[in-house]
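Each in structure tokens, the structures are laid out below.
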Structure 1
């Protein structure tokens with residue numbers, strides 16, 4: 001499995017699409033950070049800032065994750081790399097687990113532009129607000145104006161950022177399964193996956209208001225408000241809960257993927 005993961009990251013390092021995607025996310029992170037600052041200074045009103053909401057991590061990380069799944073899985077099916085791995089020493093379960101680990105790590109890496117922007121903003125304390133809801137990174141920027149800088153607070157924010165990265169991987173884990181189902185059709189994975197991610201993200205907060213029972217069910221998914229609302233006042237137990245739920249979802253979709261891939265025919 002280790003060799004499979006190393007081989008994946010070797011291909012990723014040499015692939016231009018991942019580098020371009022990372023640069024796009026960096027530009028989006030810088031833009032949302034700048035917008036957050038300009039809104040706090042009054043140079044941009046909230047209505048104008050709302051037009052930049054599509055560049056926030058809540059939207060862009062869903063899109064990036066779907067693209068990553070399409071390239072990582074479907075690209076390898078097209079290039080016959082998965083078929084070659086199966087004819088070697090790798091079994092299907094080992095291959096699926098290795099791909100999921102690569103996918104999770106890659107999604108976490110893709111969050112780095114937003115993570116670094118929020119940490120740098122917190123350290124500089126240049127004045128920020130949170131014009132878009134449900135963004136942990138913007139919440140950290142906003143809290144830089146209310147939470148005094150300290151090593152303890154900085155370490156907690158770094159932990160929250162890492163947990164949110166894991167949550168994004170868990171939220172989009174179903175796209176990984178979808179990629180193995182459609183095999184060499186990366187465009188279908190990206191399109192269907194992104195639409196589904198946006199739908200789940202939008203409806204989870206709305207259906208949670210229906211009843212306490214529904215709210216409790218949502219709270220045990222990666223789309224829980226516990227994940228999106230993490231900040232300096234978040235309790236350690238809540239952070240551990242988000243980690244546990246995220247790992248459980250990733251493990252569950254890894255197993256579901258294996259079950260579907262185990263019986264599929266490879267050409």
Structure 2
């Protein structure tokens with residue numbers, strides 16, 4: 001343990017001053033102390049008045065920054081106490097960062113007033129998914145069919161996992177890359193579900209994380225739903241990127257995201273695993 005520094009005539013701050021500097025309430029500082037997170041530099045044994053130094057304030061600011069990232073008080077305390085499950089913690093933080101970056105990209109796309117197309121490398125996350133085949137190609141009928149199947153999923157007891165929107169997987173679509181025409185392709189609809197709430201294992205698949213190449217599109221909904229996968233494969237050919245798996249068509253912001261959302265605001269992501 002490093003010995004704590006000493007400073008002559010050091011300026012200490014009252015609890016009210018420290019709270020003002022950190023932009024929080026006095027009560028919040030006291031609750032942080034009660035939780036075991038931080039102890040004031042000095043507590044007057046007679047009056048009970050608390051005094052904070054610069055190190056206290058910097059530590060409190062660190063705590064507030066971690067809270068803004070969505071890290072729980074329990075994990076913050078475990079980090080400072082040396083009892084944190086480091087690997088599990090890092091996995092959760094990376095997942096949150098991936099979700100945040102995806103949301104930024106997707107919102108930027110949806111906020112444009114004209115057609116937006118962007119290509120990038122993309123990591124397909126690890127998922128446990130409820131699945132059902134979708135043999136229907138007409139968009140309106142497909143939406144009605146999916147709606148009823150998703151209702152079955154909820155009624156069966158599956159709990160949706162909020163990090164990944166509904167998507168479809170189209171096996172064999174990557175064969176177009178080599179000029180093999182196998183259309184029409186039957187897609188499999190996937191809904192990410194909580195791994196600890198699976199009443200019927202036969203209905204789920206487990207997807208491992210994979211590196212992919214991706215197309216993010218905002219514009220003509222009918223056009224992209226029909227041509228998005230081909231557009232992505234054409235770009236991969238130009239860049240000499242070899243596909244190594246099926247097409248993932250992700251409904252980022254669209255039909256199943258609320259009655260208020262207009263088709264002009266839909267955003268789709270198409271992704272294909274790569275070698």
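Values quoted throughout were computed directly from the atomic coordinates according to the rules given, and no laboratory measurement underlies them. Here the structure is a predicted model, which means the values were calculated and not measured. Cβ atoms are built from the backbone, for glycine too; each structure is taken alone.
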Which entry (1, 2) yields the derived value 25 for relative contact order in percent (Cα under 8 Å, 6 or more apart): 1
Quick check: 0.60 is what I get for FRET efficiency 1/(1 + (r/R0)^6) of positions 86 and 174 (r between Cβ atoms, R0 = 25 Å, to 0.05), calculated from one of 1, 2. Which structure matches? 1
Mean count of other Cβ atoms within 10 Å over residues 30-37 from the coordinates reads 14.0; which among 1, 2: 2
Per distance in nm of label points 7 Å out along Cα→Cβ at positions 46 and 214, the highest-valued of structures 1, 2: 2
Entry that produces 60, 44, 35 once Cα extents along the principal axes in Å is calculated, selected from 1, 2: 1
If distance in nm of label points 7 Å out along Cα→Cβ at positions 38 and 94 is computed and equals 5.3, the structure in 1, 2: 1
Out of 1, 2, choose the structure whose coordinates give helix-only ellipticity at 222 nm (-39500 (n - 2.57) for each DSSP H run of 4 or more, over all residues; to 500) equal to -12000 when calculated. 2
